[in-house]
Structure I
Amino acid sequence: MGVYDLVTLGETMALFTPERTGLLRHAHTFHLGVAGAESNVAIGIRRLGGRSAWIGRVGDDELGRLVLRTLAAEGVDLQGTYADAEAPTGLMIKEHRMPTVTRVTYYRAGSAGSRLRPEDVPADLVRAARAVHVTGITPALSGTARDAVYAAMETARAAGVTVSLDFNYRSALWNAAAAGKELRALTALADVVFATVAEARLVTDGAAPAHLAAEIAALGPRHTLIKLGERGVVAHCDGQPYEYAALPVSVVDPVGAGDAFAAAYLVEFGLGRPVDECLTTAVTAGAFAVTVPGDWEGMPSRAELDLLRADDDPVLR
């Protein structure tokens, strides 16, 4: 049994979000927070009662201290983190161009997070996990960050630890051809894979989501989940197909839904729950995430999972 339900690694950045909708240049006030796909999942695990650890580098600056303080406040273990005095913490800006369109811009070239390296990954921490979670973002940051991902995955596999991969393709970091080649190699080392339809088509030629899930599963993963947003999810798990609808909710901020979904699926998977139960918890957590502004702030606790299914009095007393 692992000491941690999940260990993950990657880059977490400071996040600036204008408090008004429209062009960024017209904004005068901003919300300052933090965000990163991998640390979002770590927080999601903690909210659901699991134990998680995040490995990464931040700058030795105020934004880096904000990242570490935020993750610590959420209960994420930070023994694998480093304050880099030679590079700044990365920055992202989330611009609500209009109520239904969000644009995200990254300022991460040469950041502390891009300087992650294999020596930064504590092997004992990886071996003490039920699952290690990586994404397709980190290998695109730098050669050393890519090597750190492979080091974590290979250490996990050697120790019998579940390896989870979320494709998380970022076109600002690399082109589709380069990403597809790398993601295919990463998939061969993974036990659980999360992807959107567009991301899945980077590594296989399948058409329908169910076909994509089966074809990615044929590359090695036991569980492959194709996220369909408001249409739910299709999956291919241990040779069996699954399909689950999303819960209908009013979307406030769609960013972070996939991370909430992955966190919930992985925490249930680690507890040995049946696939149906893993998917039920995952679609519920994903629905929660989009109802609140922010990349991780809306992730639910386990005690809250039934709230979206309550049709009675919306005021809880």
Structure II
Amino acid sequence: MTTLVFGHKSPDTDSTGSPIIWAWYLSTVKGTPAKPVLLGEPNTEAAFVLRHWGLDKPGIIADVDAGASVVIVDTNNPAELPPSINEAKIEAIIDHHLLVGGLKTKNPIDITIRPLACTATIMADLMGADLAKAPKAIKGAMLSCILSDTLEFRSPTTTPHDKAVAEKLAAELGVSIPELAAQLFEAKSDVSAYSDAALLRMDSKEYTIAGKELRVSVLETTAPKLILDRKAALMAAMPGVAQEDGADQVLLFIIDILKEEATLLVPNDLVKQIAEASFPCTFTGDTVVLPGIMSRKKQIIPALKL
């Protein structure tokens, strides 16, 4: 049986690259047939990474068969996984997010969840000396994942170990970290082809506070004006996206990678109340700028309250 390796829905660079990396490791090093799959179309940055390193885009699946052998990476949240995930045979979880709960396994499994900025960093550690066997494309994907998740080491989730692994990979590949990061962020910032609804879902997590179901979305960019110019349309699309996704509200944080700040769109009183309860706020009409806020995982989700 071939093991399927996948990350979360709305795959970003880490949830696109890490399945490829781990499927290579299982198949080539461990002798366990495995293939990477995605739970949706990769975002613009992830698509760039595939092209840049000459990697095939994994197939996209909507669900898993009962009894299918799977490895879950870059999430442990059932809401971000296939509907039938608890019917599958989960072999392992490799992740760097908080433990959500709700997954059921048919047998004891390997679980590795570490407080690092990127799943690919954990994979580098798990591979150990075997990482030396990896081809250029696999190491390149790993480096790209780390630079993406750390925002070139700007994110507060970055650890010295993430940086050390990235610098070692870059040296082995002969790659300039600033140049590759600039290419990644340029690709990430090109959202012109996305509809407003697609933008709201592109990098999104589900979260509940005070009985309110939230879709907490972030858009990381070096060109925030391109997104803010669409502010009215994005806010108009929020009620429809929330209704379709079974949420009460969409929160959209636009992360300015270079200024190291977030802008939260404030379409109604509920979002205003959440913002006032969660952050030191100065409102400018229907937006609020949050200096130093870069990470949904470390700075946004833990702060949210109502």
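Looking at structures I, II, which one was distance in nm of label points 7 Å out along Cα→Cβ at positions 21 and 133 calculated from, given that it came out as 3.0? Label of the source structure: I. Please state which of the structures I, II yields 123 when volume of the Cα convex hull per residue in Å³ is computed from it. Structure of origin is II. When distance in nm of label points 7 Å out along Cα→Cβ at positions 117 and 245 is calculated for each of structures I, II, structure I gives the greatest result. Given a computed value of 3.4 for distance in nm of label points 7 Å out along Cα→Cβ at positions 165 and 213, which structure among I, II does it belong to? So the calculation was done on II.
Comparing mean count of other Cβ atoms within 10 Å over residues 101-108 across structures I, II, the highest value is found for I. Of structures I, II, the largest value of distance in nm of label points 7 Å out along Cα→Cβ at positions 61 and 77 belongs to I.
Computed from the coordinates by the stated procedures, all read-outs in this text should not be read as laboratory data. These figures come from a predicted structure and were not determined experimentally. Cβ atoms are built from the backbone, for glycine too; each structure is taken alone.
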